[in-house]
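The data blocks that follow each hold one structure.
Only the coordinates and a few stated rules stand behind these numbers; no lab work does. Quantities reported herein were computed from a predicted structural model and do not represent experimental measurements.
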Structure 1
Amino acid sequence: MNLEKFRIKAITPNGNGYDVESNSGNTYHVKSRTRLDSMGSMFFAWECNCPARKRCRHIDAIEQYRWEEAGADDAQMLERFE
């Protein structure tokens, strides 16, 4: 994964989400939260403890990280079936 694209040094999974080390030297925590909308439907939303007020690059980096991680697992599973 190209961490420089997101200006990230490292992503470290932990038991309650991910620690994301920024190029600025700060470390932020990103985690998924379960939410309910106004109709009572459940959905998942990412949260980051950085000072950004909207969606941030730390969340974008985690989504890309998880996407690539899932793709790697799928490819390994396909190889097992061949």
Structure 2
Amino acid sequence: MICAVDPWDTEWATEKAAEALLYLGRNRPACQENWRILDEHETTAHEAAMRRDRGAYLQTLSCYIYVGLDEALRISQGAA
């Protein structure tokens, strides 16, 4: 028996990832000084996409934003 899998909407996924990047770029450009801190979340988002798990994908992008915001805050406090 073959199990049907819902197709992954790559346009939707790309739009959501772009929104996360744009948000960080516009609101906390300082986090761009250390993008490497976000690598783990990019990997996790990719894994969620491979599983076609929208909920996990959105949750990972949310974490991505929060980690970026925390990094920008850390950078700004270090510069103060």
Legend entry - mean projected area of the Cα convex hull in nm² - highest-scoring structure of 1, 2: 1
Inset, instruction - Using relative contact order in percent (Cα under 8 Å, 6 or more apart), single out the structure from 1, 2 with the greatest value. - result: 2
Inset, instruction - Given a value of -24500 for helix-only ellipticity at 222 nm (-39500 (n - 2.57) for each DSSP H run of 4 or more, over all residues; to 500), point me to the structure among 1, 2 it was derived from. - result: 2
